[in-house]
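Enquirer: Each structure below appears as C-alpha cells.
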Structure 1
Amino acid sequence: MTAAMPFDYDGELVCYQRRLHSVLDIGPDDLVLDVGCGTGQATREAARVASRGSALGVDVSAPMLERARRQAEIEGVGNVEFLQADAQSHPFPAEHFTVALSRFGTMFFADPMVAFTNIGRALRPGAPFVQLVWQAREHQEWSTAIRAALSSGDDRTPSADAAFSLADPKTTADVLTSAGFTTIEVTDLHEPVHYGATAAEARESVLQLLMAAELLSDKDTAVRRSAMTRLDATLAAHDTDNGVWFDSRAWLVTARRG
C-alpha cells in the first residue's frame, strides 16, 4: 500500500503566502526569524531576498523541519537554517534578528505573552514582527464545513480550537503591547485555501488533519462511513476547475519591537 503524501500546507496557504510576501520589507542584509516555520516555504522565500543575510526557521515538528531542510537543499537556498525548538522558551541571541515573521505559527503558544516577549528580546529595537493568524472559526469555511461533515454532534477538537486563540484582534494587540511591541496594526484578509487538485486528493489531505483524527477517533464503523459520505459530498461541492477551495479569513498583524 502506498503511503499518503504529507499534508501540503504550502499548497493550502498559497494565497496567504503571496499576501505575506508582498508586505514583508526584507532587505539583502536582513537577519530573518520565521516562527512556526513548518515546512519552511516562507523561510526560504525570506532567505532569497536576504541574499547577504540569512533566515532561521523555528518549529517544534521534526518531520516538517526535515521536509524544510530537504526542500532548501533541492532549491539551492544556502543562507537558511532550520531549528527544532519552542520559540516561547528558546534562548535566541539577544537583539540579533532584524525581521520576524510567522505564517499561522503563533496561535499555538501555551503562553502568548511569554512567547512574544521572548521573540521581542531576539529582535533589534524597531525591528518588524509580521504575523498571519486565523480569524474566528465562524469565518473559516475550511473548519466549519469539514467539522459539519465529520462530526456527529458537539465533538471537541482541541487542536482546531487552538488555531483560533489569536482571533480577537484587540486581545492580540494587548498581548503584543504588554510584550514590548509598538505600532501595532491589524488588517483583515479574505482569501480561499486550497485542499487538493481533485475531490479525491482533498479527501486524503483532510484525513491527515489532526482535527479529522480527533473527530473520528472514537467513532464506530457505521458512524465513520456516514461521515465519509458527508465529507465526499462537501468536497465535491467545493471542487472547481482549479481544485478544491474553501473560504477563509485571517488577520495580518504587524508590530515593531519597542
Structure 2
Amino acid sequence: MKKIFSIISLLSVLTVAFISCKKTGGDNVFSEYDIVDQGAKALIKVNYNVAFFNNPGVQVKINDVRVSGLILNRTPFPGGGFNTLGSNTGDYLPVDPGANTKVSITIPKRGTNIDSVEIYTTTVAATAGKRYSLHVTDTAARKSLFVEEDASIPDSGFVRMRFVNLMPTVPSVDLWVGTNKVASNIAYMSISDKFVLPTSQASITTKWDVRAAGAANLTTNIIATYTSASTFNNQRVYTAYAIGYPDKTDATRKPYISFYYVR
C-alpha cells in the first residue's frame, strides 16, 4: 500500500507541475497559468498609486466582487514588474466585457471583505479580447486613466513601451534612459505614444530618469531614477510610469519610476 500511495502521490505532483507550467504557444507572458476561453473575456490590470502617509492595505473589487487580497500603494494588480510592490508577471484580471464594468478600491473592515472606506470607484467599458490598464492616483481629488494596451509582440532584439505621468504635483515630465530622451512633455494623467528600444541598450546603460519637461540632461534635474537590465528583456512589452511627490522623502510618497509588464 505504501508503494501504491507513493506512486499516486508522485503522479499527482507531476500533473500539478505540468498544469502550472503550461503556456499558450508564443504567448510570451510570465503567467503561471492559462486563461480558458480568453477571447470571450476582457482583461484588466489595476495600477494602484494612492500615496496615503500610513499606506493602508486596500482591496480591489470588480462589479462588487472582491478580486484581490490587501495591496499597498505602488502596486499593479494582478501582475507587476520592476520597482513596484506587485508581482513580477504580466497577469491581467479576466472580466466579463461590457460598457458598465465597475471597479472599486476600498479599505475593508478588519478581517473581512466588507467595505469600510471607499478610496475610488469608477465604471469602464471593456471589450472582449482586449487588454486594459486602469491607472489610479491621487491629487486634490483621486483620478484614473483607463487605457487599452497593445499586447502584440515586438520583433526579436527589441522591447516596446509607453510612459504614464502619475505625479500629481508635476504638470509635465520627460523620460530618459541614459542620455536619450524617449518620451517628452507627458502631462499629468497622460500616456505617451509607443516607443521601441533595442535590447542592446542593456550593454550601454539601463539607468532611467524622470525629469521635469524640458529640463536638460543634468544630474541635478532628476526627479526619480531607477536602474535595471530587466527592463530590456527581449520582446517584452512594458508600461513605465512616474509616481510620487518630489518634496517627499518617505518610502510611500517619494518619487518613483516603475515598470509593469503588459506582455
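Enquirer: Using the calculated result 32, 25, 18 for semi-axes √(5λ) of the Cα gyration tensor in Å, pick out the matching structure from 1, 2.
Expert: Here the read-out was taken from 2.
Enquirer: One of 1, 2 was used to calculate mean count of other Cβ atoms within 10 Å over residues 108-115, giving 16.5; which?
Expert: Of the structures listed, the value fits 1.
Enquirer: Going by Cα Rg over 2.2 N^0.38 Å, for residues 164-235 alone, which of structures 1, 2 comes out largest?
Expert: 1
Enquirer: I have 22 for relative contact order in percent (Cα under 8 Å, 6 or more apart), calculated from one of the structures 1, 2. Which structure is it?
Expert: Clearly, the read-out refers to 1.
Enquirer: Right, next: Out of 1, 2, which one gives -11500 for helix-only ellipticity at 222 nm (-39500 (n - 2.57) for each DSSP H run of 4 or more, over all residues; to 500) as computed from the coordinates?
Expert: The structure behind it is 1.
No value in this document is a laboratory result; all are computed from the given coordinates. Owing to the predicted nature of the structure, the values given are computational and were not obtained by experimental measurement. Cβ atoms are built from the backbone, for glycine too; each structure is taken alone.
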